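The next part holds the structures, each set out as structure tokens.
Values quoted throughout were computed directly from the atomic coordinates according to the rules given, and no laboratory measurement underlies them. The structure displayed is predicted, hence computed values, not measured ones. Cβ atoms are built from the backbone, for glycine too; each structure is taken alone.
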Structure I
Amino acid sequence: MGRKNLQTVRRMQILDACEEIVLTEGLASASLARVAGRVGLDRTTLHHYYRTRSELLGGLVERIVDGYLAEVREVESESLDFLLSPDFARPHYDRILDEFSAASYEDADVRQHLRRLFVTLEEFTISLLLKAVPNAAPERVRQTAYTIYALIEGAYLLQALGFPDDRLRAARRTARELVETLQHETRTFTKESEGES
């Protein structure tokens, strides 16, 4: 594989610096000037890569999404079990997302980036559900995916706050029950449809 070009390397360095600032000082401290200083660039040079703070934060969100999805592909998980396993939790990413969540109340750009992240992860959950229940009604798949994803996010947050592991196991059981309910509904609907023909 060839060397990465300077622009790719520099973008990675900028995102690394932004990520480090968010983790150590908070999202509010991740200004273009501060990120440029951390990388050793002046602001004008940084503008060549990211013209606005919003673009920079969008790049950070994209990196997080790519990281989650790459890890899923790495373990070659094609099932919801991976989403429901402790391996899916990433405290490093979660800390960044917590910063984005807090800032989203005040900053529309941050809210938009965070929403894009969660929409992408919801769509990923939908794709896993469609593999598990291929004939399910699209709206029921979307509702179930949303509920499972909300359950997962909430369970990991509560675990980080010190709730016992048995609560996370209970959330996983509930998510599996939601999938089983969707499978049952789909089988029932299919049988009824076949009986009408």
Structure II
Amino acid sequence: MIGQSKTSEVYFDQLAALADFINHACAFTGHRPQKLPWRDDETAPGCVALKEALATQVAMLIENRYTEFLSGMAPGVDMWAAQIILDLREKHPGLKLHCILPCAAQSAKWSAALQKQYRTILEQADSIIFVNRADRKNCMLERDRFLVSYASVVLAVYNGEKRGGTAATVRYARKLGRKLIVIDPATLTVNHETKTAP
């Protein structure tokens, strides 16, 4: 009989830890403000209601023992969801926010106010992961696939369009058999898609 080496024991421990992380992890995806009815007006009733709907779904995930939350930190849904996790940490100190960035220069062309909000969230995150250091072609796609790969559930704000980053992320989540929670930003209808084997 061939015995396990210490190296393989460590490897299997790491695999088990990764599997446990994924089983308790939720990734966020959703549209940027320009694709939402209220655009940049976060005081609009529709935006306020969407944030409340997001918070409700997050609360349900927490009740189901999800503690790891991954945000790609794009303007709009990603950053709103990240802020919801930070706001909930006082009541639920075991929550972790992981910011998954496509590249180091993600916010370089944003407004000063948006960059400040971005930095404030990053400063409070439990981890920051750069999928790429350089801003290169497909870095956003690679970030989105990373998010789905390291979560067992994807919480999406998705209007049903066929093109764009959110649409591609939702398709990839379905391809990998991830559980999907989809909020329609216009109607706030919530659709749960059961996890299936890829």
### Message
If you rank structures I, II by relative contact order in percent (Cα under 8 Å, 6 or more apart), which sits at the top with the largest value?
### Response
II
## Note on the structure
Candidates I, II; helix-only ellipticity at 222 nm (-39500 (n - 2.57) for each DSSP H run of 4 or more, over all residues; to 500) computed = -26500; producing structure is I
### Query
Taking FRET efficiency 1/(1 + (r/R0)^6) of positions 24 and 184 (r between Cβ atoms, R0 = 35 Å, to 0.05) for each of I, II, which is largest?
II
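Given 0.60 as the derived value for FRET efficiency 1/(1 + (r/R0)^6) of positions 40 and 136 (r between Cβ atoms, R0 = 30 Å, to 0.05), which of the supplied structures I, II does it correspond to?
Answer for the origin of the read-out: II.
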### Given 0.20 for FRET efficiency 1/(1 + (r/R0)^6) of positions 120 and 176 (r between Cβ atoms, R0 = 25 Å, to 0.05), calculated: source structure among I, II
II
### Summary
Value 14.4 of mean projected area of the Cα convex hull in nm² was derived from the coordinates of, among I, II, structure I
